[in-house]
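Read-outs: derived from the displayed coordinates by stated rules, not from any lab. Owing to the predicted nature of the structure, the values given are computational and were not obtained by experimental measurement. Cβ atoms are built from the backbone, for glycine too; each structure is taken alone.
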Structure I
Amino acid sequence: MTDAQTLHRSLLTLDTHIDIPFPEGPSFFEETTRNVDLPKMKRGHMAGGCFAAYVGQGARTPEAYQAAVERGRAMLRAINDMGQTNQGARVCTSADEIEQAHRDGVTIVVPCVENGQALGGEVANLKPLYDLGARYLTLTHFGHNALGDSSNPRKELGDPEEEHGGLSPLGRDVVAELNRLGMLVDIAHTSKKTMMQAAGLSRTPVLSTHSCIKALCDNARNLDDEQLDTLRAVGGVVQVTAVPGFLKTGGKADTVTVADYCDHVDYAVRRMGVEHVGISSDFDGGGGFVGWRDASESGNITAELLARGYGAHEIALMWGGNFLRLLRLAEQRRG
């Protein structure tokens, strides 16, 4: 019988969505009150994570766009500063680099960008983000942007229920440029139309880096069965996330459990197949619940999956293998 702790320590465990403090915040390299820091990752035997340069949705004025572009780039530079090998962490920008870092026993830091607002309305602003190490872009956040419609329109920004009917012409160009550069298309936070159009347009399978299952919790941020079926059909992945309100209606950090989380994983696996399901936390961005309050408790997810009958190979796919498959495809198909 496989021991859960031994298995967990052997896995390449990659959390596909973690937020960072910015512009001020505690050091990544020291014990903090945050969900994620390097000591917690080491204790929880977390191999690494995708750390997000998050740019909030705001106005689409020249001034707001300039601020968004500057913030996205500054945050990526801060994420790059987390990859100090002498402190036991390394920035990785390819599947091979991720696997090598795991073999070397250093914590993996993969930069990414959350919200296409960071492009400032210009496709040309994507390449500098790639050059700073970003390997996926979340097309939208809360509120529509110039790329497409969000799952959550914001009335305070003047959003109608639907603005573009899915992807805008700019959004379509951005998907094409993501493909050209070898970056992944993240459809978390997008409307259903935006998601379906991006899935059909992208040459590389799309993924949601942090969403849950709508059949189990009717939240606008979650994916319905048709969306799950589409992800499966294109070869994509849903990374089930640890946000309590996405896991249970009215869910709170002190009422949602590891079992509730794994119920969403089970549903997705039954619907899509294990090759299309992954694990993410959205730590320090709203994620965390009883049994997985921070990175140090990550082994509890492995233990529950093992108890539910998943094999070591299946758990390895969900903890990082499926994401690496997509990243490799993006690398192979770029250009």
Structure II
Amino acid sequence: MSKWRTSTSVVVFTLAIVVAGPVLAQEAWTLPRTADGDPEIGGVWDFRTLTPLQRPGDAAEQLTDEEAAAIEERSRQAAIEADRPSEIRTEPLPVGAPVGGYNNFWFDRGAGVVDDNRTSLIVSPASGRVPALQPGVEMVRLSLGEDIPGGQPVRVRAAGIGASHWKDRGLAERCLLGFNSGPPIVPAGYNQNFQVFQTKDHVVILHEMVHDSRIVPLDRRPHLPESIRQWMGDSRGYWDGDTLVVESKNFTDQTSSFSPSVTMAAGDGTTLNLTERFTRVADDTLLYEFTVDDPQTFTEPIVAQIPVKRGDMMFEYACHEGNYGLDNILRGAREAELAAAGQ
């Protein structure tokens, strides 16, 4: 166990008790178990939340109940306003004006903050924010509004550095990885569900976004050789009491060490050691927590907790299938180049 993990274990344990507190008071609830005696964590889980990953600069560690209710009401009212019928235009937009890609129908951000009213999903550092970067490491910041020139590989999930090549676009635009499925799982946008399947010696985590599956052996086999690098890393799991622990490494250098948002990325995946913990704390709640351990990128580890709720059925997510967006981005750029050349 690393000194970083030791230093955060008290924080994680304490917060788990806070989340599970109401459950512990409900003596009638018993942790369900599989036929093999393991905690039953299977099924669909919904990780939507209005709580941001990072704590806003002027916020306290926790919201009052009144503040939480106000945030939830503002979100509800904003959704009502966004769902109003679109403006009826009698004239086309000016040439080159943005027409938008989504209306509010497609977004599914959630309706409430986390159970204990925290103001950030990050619980360590104590600031609730991503820690400082190591000297020489850059936090790449791109934009959904316009391309910002930069270098390859593009490790952000959305946005891009140009349209000269498909490698100029973000990983989610290329349908290589979802922008909320990680790993680690970080709430964003829509399709915020995952499904867990259990056997005695394996767990499968199926992510709704881009329908990626992680097959996690539980038999203590060693990780793959370091020469084998994968988009979602190489995962191994085990039970720590009633908590499923999944440790992942061997990420490719085409991904970031961590992305605080869909347009941000720090470091690369080759130095990332990721630990995820899944703990059933109520009939309808699974406590998900992750630790980003990468001392070559960050000055201290990042620990976040998300109480995910029992979900409904998942949608079949199509991305490569009918991905006209990426094709049209490149085609449009070529047409613009021809027009600029008078052709």
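Can you tell which of I, II yields -6000 when helix-only ellipticity at 222 nm (-39500 (n - 2.57) for each DSSP H run of 4 or more, over all residues; to 500) is derived from it? It would help to have the intermediate numbers written out before the result.
Numbers: I: -11000; II: -6000.
This value belongs to structure II.
FRET efficiency 1/(1 + (r/R0)^6) of positions 173 and 325 (r between Cβ atoms, R0 = 25 Å, to 0.05) computed as 0.45: which structure among I, II? Display every interim value, and only then the final one.
Values: I: 0.45; II: 1.00.
The read-out comes from structure I.
One of I, II was used to compute volume of the Cα convex hull per residue in Å³, and the result was 119. Which label is that?
Source structure: I.
Could you figure out which one of I, II the value 20.6 for mean count of other Cβ atoms within 10 Å over residues 45-52 was computed from?
Traced to structure II.
Suppose mean count of other Cβ atoms within 10 Å over residues 53-60 works out to 19.2; of I, II, which structure was it derived from?
The read-out was computed on structure I.
Comparing I, II, where is distance in nm of label points 7 Å out along Cα→Cβ at positions 69 and 229 highest?
Answer by largest value of distance in nm of label points 7 Å out along Cα→Cβ at positions 69 and 229: II.
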